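The structures come next, written out as structure tokens.
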Structure 1
Amino acid sequence: MAINHIKNKTARVTQGGYAILDSQWRDSGVLLEDSKLFYITDGEIIIRVKDFETVCRKGDMVLIPAGTSHDYYLSHLARASKFWFHFSIENESDSIFRYYDCPIKIAVSGSDDEKIRRLFSTVTDRAQKSEADELLKLGAIFELVHFYIERSGAARREEGGDEIDRVLRFINANLSLDLSLPQLAAVACLSKNYFIRKFRSRVGIAPQKYVSMARIERAKLLLANSNSQVSEVMADVGFTDSAHFSKAFKASTGYSPRAYKKVAVHYL
């Protein structure tokens, strides 16, 4: 029987690679508009979601679905290395992970290690490719996600999300706009107070906090992976005052927007 939510799905990768991590690799309140998948090849890292810490070790695959607020840092071992990429599999902004309750990590058996490394290498290869090679990359993304869902035994939801999912998609598609609480509550078709409570319970943070974090994360992505000027990025993510933008960006990243664009720390 065909599964409707799998039909016509498209995949894309925004960034990825192989990283050897040190003590500088840490961040808090990270909120990505794309999902993140990585495979740990050495050491340990810790992922914190909603105050729950997960220790991820060599041989673990880790999945952070889009819109999941999380912290990450190294364990006491103070070292790790990983393959990683940011991606989406969707149709009209309808993410596949709305349909599955996936765990943060799965363990990869030794017999599958070579295959998983090969698939990650295919996805993250930055060399100029032919159209046929790009098909291999897309196939590798789908194969990795299939592997993750199948091995995790993730339960499939019959319905793909709720009104909060609708609001999350609306926010990520309209970050350049003035996103007010009444407007977001109207998108959810809920009263403002009930919307705030339900959003906080579902996402773990207040709606306006989510909007602020989503704007900074989009700005980081644009600054690191485009030729856009800082002023253009500022407008694209909904800031109208450059001083406010710089202050908010530096408070989140420790860098001014211009400094961040120069260093372009891709493994973040």
Structure 2
Amino acid sequence: MAEPLEMTPPSVREHWQERVDLAAAFRWTARLGMAEAVANHFSLAVDDAGRRFLMNPNQWHFARIKASDLLLLDAEQRDTLSQPDAPDPTAWGLHGSIHRRCPHARCVMHVHSIFSTVLASLADSSLPPIDQNTAIFYGRVVTDEAFGGLAFEAEGERCAAMLREDPKKQVMVMGNHGLLVIGKSVADAFNRLFYFERAAETYIRALQTGQPLRVMPDALAEKTARELEDYPDQAERHLSELKAILDEEGSNYAT
């Protein structure tokens, strides 16, 4: 694992491991084709209150983000957008609002990945438990049916209010928009992001067959969801393996 450069400022060195983990998630999301040009955003809280957070710079492609590039922002600093190197206004509106209002949302990942966005475009954006992956999310998804345009601050506050209602629900299908997931860490959020997109793909492809769906009974879907939630260390091992691959390839993500 690469260490921070001697010349990096103290604010960068202070949260180095968090920066490395988040940079790896950016790189792998790009590799999976789940990022949309320079329009999507990830953030990670780095203090106990959840107000100070790391986020990608304004309109940088995920495929080239390094640990030292990440912005360190304060959700309570209202003049952030007038500062040098300000974040994207929609990123600030959405992520800043969530970090202010939802302390359980340590990591926030927002993408317009294809299958999740197809799901968000349907009149019924629910995800039935038709296999093990879709069952992960049984009863654990917020569906936003009141899209209000680009995620400037008012829209971000509205989304944050929906996520506050039930902390168990850590996925938001943003109707007419895309996908947002939250988690307790980068590993937790990225694992959830990965599996939700896979689950959405399974469901959309199943619909395309035109055949009846084999939907699990509610009790079985809940049992499966709980078993997968309790499966030991899967998210941490997932991210660890992705970083190992990047390291073996000589990636500069951890610089």
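Readers should treat all values here as calculations from the given coordinates under stated rules, not as data from a laboratory. Please read all numbers here as calculations on a predicted model, not as lab measurements. Cβ atoms are built from the backbone, for glycine too; each structure is taken alone.
I have 6.0 for distance in nm of label points 7 Å out along Cα→Cβ at positions 121 and 193, calculated from one of the structures 1, 2. Which structure is it?
1
Given that FRET efficiency 1/(1 + (r/R0)^6) of positions 113 and 209 (r between Cβ atoms, R0 = 41 Å, to 0.05), derived from a single structure, equals 1.00, which label among 1, 2 identifies that structure?
The value was obtained from structure 2.
Here relative contact order in percent (Cα under 8 Å, 6 or more apart) was calculated and came to 19; which of the structures 1, 2 was it taken from?
This figure was derived from 1.
To test your reading of the models, identify which of 1, 2 gives 1.9 for distance in nm of label points 7 Å out along Cα→Cβ at positions 89 and 217 when calculated.
Value 1.9 for distance in nm of label points 7 Å out along Cα→Cβ at positions 89 and 217 corresponds to 1 out of 1, 2.
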